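Listed after this line are the structures, all set down as structure tokens.
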Structure P
Amino acid sequence: MGKTVTEKILAAHLVEGEMIKGREIGIRIDQTLTQDATGTMAYLEFESIGIPRVQTECSVCYVDHNLLQSDFKNADDHRFLQSIARKYGLYFSPPGNGISHQINLERFGKPGKTLLGSDSHTPTGGGLGMLAIGAGGLDVAMAMAGKPFYLVMPRIYGVKLTGKLSPWVSARDVLLELLRRLTVKGGVGYIFEYFGPGVKELSATDRASITNFGAELGATTSVFPSDENTLKFLRSQGREDCWVEIVADADAQYDEITEVDLSTLEPMIACPSSPDNVVKVSEVAGRPVAQVLVGSCSNSSLRDLLVVAKTLAGRQVSNEVSFEINPGSRQVLENLTALGEMLPLIHAGARVHQAGCLGCIGMGQAPATGTISLRTFPRNFPGRSGTVSDQVYLCSPEVAVASAITGKITDPRDLGDYPAFTLPDKYLPGDSRIEPPLADGSGVTIIRGPNIAPFPSFAPMPETWQGTVLLKAGDNITTDHIMPAGAQILPLRSNIPAISEFVFRALDEHFSQHAREAGSGMIVGGENYGQGSSREHAALAPRYLGVEVKLVKSFARIHKANLINFGILPLTFAHPADYDRVRQGAKVVIPGLRQALASGAQAITVEIGGQAVQAVLDVSERHRQILLAGGLLNWAKGN
């Protein structure tokens, strides 16, 4: 039987296990990336491992999230990250240089390589034919130390593309259509692989937009073949020597297949407040808009900004709209300027910000009360924008710019002819601010600001666990619900005692106090618990407060892995109807827990409020040893 692109890359990197669906495997990681919101903790974890230099082919430390310097915290952490990169042999991309995923695509991505990133949108690299996976910072720290990355061998969801996109329809609409069909949990346990004649109609940056946004399906990652379009992009970057062809064999088999005829798509939009609440733009056209943001890791490439600039030529942004642009990288800014396309943006009234994530993670750009904000971002979870009861819609750059012009949600096809533009054969590289690794960093002193707190230590799992149901939550709880982002909270990312004060604040403003009073606690949740960002603080900070067990209907992949890494027991209801029997505040006992972990038992009896509830512990033998030890760092130090 022939192999898919996914299977070819996995087979080339397999170091432990067998490629049998549902079994745990370990793969070699070639590249890593971190961003500053998760990277500070990842490097504190890497330091604790105790090796002098990263062991990967290429590791890059990016500063792209916490760019506001309203006090010393972010600026201190930026210096910490720069000194870490110099000491341990990483590339360093400073604040204002751009978004990790966009830069990695431009300057470091290589077809056929594996990439592990401490950000859930790391799958952007799949647009170049990489196997690029988002993970928690501790997993990335282990990969930097040369350890395998472990995952359950996923099923492969084939997406057959046919036809060609019509004018005013973009790659963004492909993934919006898949979210409409499959929902935010439709990709759990899968790698999405794109194939078919329509693939050749998509550029590398089109593909990267799709694989980036594919994280919202809950997928492990997404991948395209590496073909002539990949080579064209790498040649434009002056990196054609990195190219290798990787395509699926003609007789490759997929576990599931869905087909998307690109020619039948029309502009789509995700309504508040979930990426899968998708409708045709024409169905919501006419709603007044107060803010439009173009940018983020999904849609901030030169292609995206050229569409906006060309559409705005000779036009003005509505006086009712704040139209803001967050370029993806310094390279995008340089080339946009060199092509003469910055002036139309300025003349039209656009606010051009520094290259970075900004409003996507609530770092500024919060919308006004009671108004609609259109964004080309990947997420619109409630309150993520920084405004309570926000009304955030997700759309393509085409829909965004058309709506900015009219002041209302607009089908861009109403503007008339699609603007003509061409991308450069050779890009200005825009990488002059990226620091390469030092040959020897042994003499570098790590700069630590007063906001960096020591990494907390955790005790091994007890024989019998006792605690309290601290919180009962519903379906689709995101990591933003658990550990919010934003300008107030993210600067505390390297200070677990301080950031833990904000755990679950969106659901219970007094949660941290209640957790400390209880001592040990359990969280109960519904389906797809922990979707969204990869931030491991959503596991680490609750663990610091004494949360040691989570019992839910189902977990999102990255969050479950993060829970295990910090010694939190991830249980699922054997009978989902038992969820209704659980009451917040009930006392909980799990007798014989250590013995059950050590024996490989999957069925776990949890006594809640005096009633027996049956739970399932679906983890690997390695995971059991990590849980017994009280977390991955404890386990690694003992092995």
Structure Q
Amino acid sequence: MKESNKSQSLPENAHRPLNPGEKYQPLLSPSGKPLEVTPYSVTMGLLMTILFSAAAAYLGLKVGQVFEAAIPIAIIAVGVTGLLGKKDSLSQNVIIQSIGACSGVVVAGAIFTLPAIYILGLDVNFWQMFLSSLLGGALGILFLIPFRKYFVQEMHGKYPFPEATATTQVLVSGEGGGSAKTLVLAGLIGGLYDFVVATFGAWAETLSTTVTHVGQVVADKAKLVLKLNTGAAVLGLGYIVGLKYAFIICCGSFLVWLVIIPLMNLIWGGQVIDLMGTGIAQTVSQMAPEQIFKEYARHIGIGGIATAGIIGIIKSAGVIKSAVGLAASEFKRKPGEGRQSVERTQEDLSMRTVILGVTVALLAVFAFFAFGGVVNNIWQAIIALLIVAVIAFLFTTVAANAIAIVGTNPVSGMTIMTLIITALVLVAVGLKGNAGMVAAMVIGGVVCTALSTAGGLITDFKIGYWIGTTPKKQEAWKFVGVAVAAATVGGVMLVLNKTYGFTGDGALVAPQANAMAAVIQPMMNGGSAPWLLYGIGAVIAILLTVFKVPALAFCLGMFIPIDLNLPLLVGGAISWFVSTRSKDAAVNRARQERGTLIASGFIAGGALMGVVSAILKFAGADWFLTGWNTAGAGAAPAELIAIVPFLGICAYMIFASLKKSEQ
């Protein structure tokens, strides 16, 4: 029986805890058989996976933030499905979104770790990148399945699921027309804006206080500088992050750039400080603020992120126990027993299938490590396998919990902790130097992709739970999406490395990968890690936790360059502004949702055009206005002019959002 999904909305109890005896009824009846997996939905889902994997890889390597592809993919799915007049469009759109969303999560796992191999001056081939992402993604899916019922059913109404909420609203309320037009227009504006900057350099990509003489003197003497990236994609990302968390992230940046860096110059300015044995010859006062940040200050953020991850695991002990209990009860059930009582909307892959899948995946990970050029011998492969299995399983709950509460996956911080543990263990078993660095990064890539995939999958599960699709079908086709995303991101990274590189002038920033490289290199080359700085970060994370400040978000701001964080604050402020101008809550909500469409368009358009720009440069087309927009004093005119178009896209986002005040 086919069900219509016109003019639907979620039930009243979709977002609140259920009363005793009350049951949540999804939009699609559990007794119905809606079309879900069809040639159309699978083809569209895989196409979205390829497109958004390429876009997310570029943006993530450029600014260190991988946008969640779920919302723009959902909007595209609603628009195209409506245009084609497909029946059972809602259930098919969930599958399109679920498969397509593999793009962002696999990209996050890959680009936070694997580019560090290039940064360290080493090499990694396509198959190592592909298998690292594929196997990590598969483990993330398999480890999360036993937790699905706990997060989406047992904790119904207790977690806000912001990303899932927004995506579900798009899927159930969008007819395609107005929403699709808004997204396309914003995508064109944001894409062309960022394309003009990346390809032609018509204005500066970054504004800095050093553009003025006074600002340059302050930077030289006091090591005090502020920077702002002018990209449309980063601005859109800030809108979706929201003012609260953008402000917390920026507070981490302010602590580093306005307090710690100037303080280090004031206290140790005349000294040469080489905490990691890398041969630093300059005194602190001889370094630019950016170099002080790179060599010292951001390690405090790394220590904070690692500690916040440990705190998260401790807090999640109850979650792990409850979810394992649910999984054990399923596994103990005899084949066929109780199957008739399981509704379609609660049907997962069987626990026997999951356990068999975990076994096969771990054996494949072992074979990859042992025979894929990752480690030197079987013993080291076993040790690496244990690291992957234990950390990926434990941190799965941290990733899912973070997504359920704030919609942000702190996967980079958890991966840094993984790399520290991995480096210590590998050195202890005799694997160090260049070989040890490659091994640690590939191992970290597997873990990072597993955690990123798990965090993203919990969003898909909640969307399916609210709407009423079949979890088993989401789970099965997620593996296909992960495989396609892994192949795409491996190819894109090869192209971007040859086009831009990850080190030197004009290189992609890849802040997380740079942080990973900074952690691993000294530990693998006989040096020591900056334990003092890590310790300071740990103390900050503990204090933040005591005062109930989100430590992961704050510490992330401490090690991502400030020019990539300040635009988040601008975007978050715009989000707050457009959603609070009216006394009518419905009007504010409509404006907020339209702003989300515009921000999603900025993100998708800017990132996709960034890939186009990279391909053009890879093909040898050099249209950049050299001499006009270059680093240093020569960039001053380009920086000053950049203020005008940046204010222009901010104004467009504000007024276009406020325009739709009534529904």
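Here distance in nm of label points 7 Å out along Cα→Cβ at positions 170 and 266 has been calculated and equals 4.6, so which of P, Q was it run on?
Computed on structure Q.
Work out volume of the Cα convex hull per residue in Å³, for residues 194-297 alone for each of structures P, Q, then name the structure with the largest result.
By volume of the Cα convex hull per residue in Å³, for residues 194-297 alone, the leading structure of P, Q is P.
Identify the structure, out of P, Q, from whose coordinates Rg and Dmax of the Cα atoms in Å was calculated to give 23.5, 72.
Of the options listed, only P reproduces it.
Out of P, Q, choose the structure whose coordinates give relative contact order in percent (Cα under 8 Å, 6 or more apart) equal to 31 when calculated.
Details: P: 14; Q: 31.
Computed on structure Q.
Using the calculated result -7500 for helix-only ellipticity at 222 nm (-39500 (n - 2.57) for each DSSP H run of 4 or more, over all residues; to 500), pick out the matching structure from P, Q.
This figure was derived from P.
Compute distance in nm of label points 7 Å out along Cα→Cβ at positions 418 and 554 for each of P, Q and report the one that scores greatest. The partial results should precede the final answer.
Numbers: P: 3.5; Q: 2.6.
Max of distance in nm of label points 7 Å out along Cα→Cβ at positions 418 and 554: P.
When volume of the Cα convex hull per residue in Å³, for residues 474-577 alone is computed for each of P, Q, which one produces 91?
P
Rule-based calculations on the coordinates, nothing more; no lab input. Keep in mind that what you see is a predicted model, and the values were worked out from it rather than measured. Cβ atoms are built from the backbone, for glycine too; each structure is taken alone.
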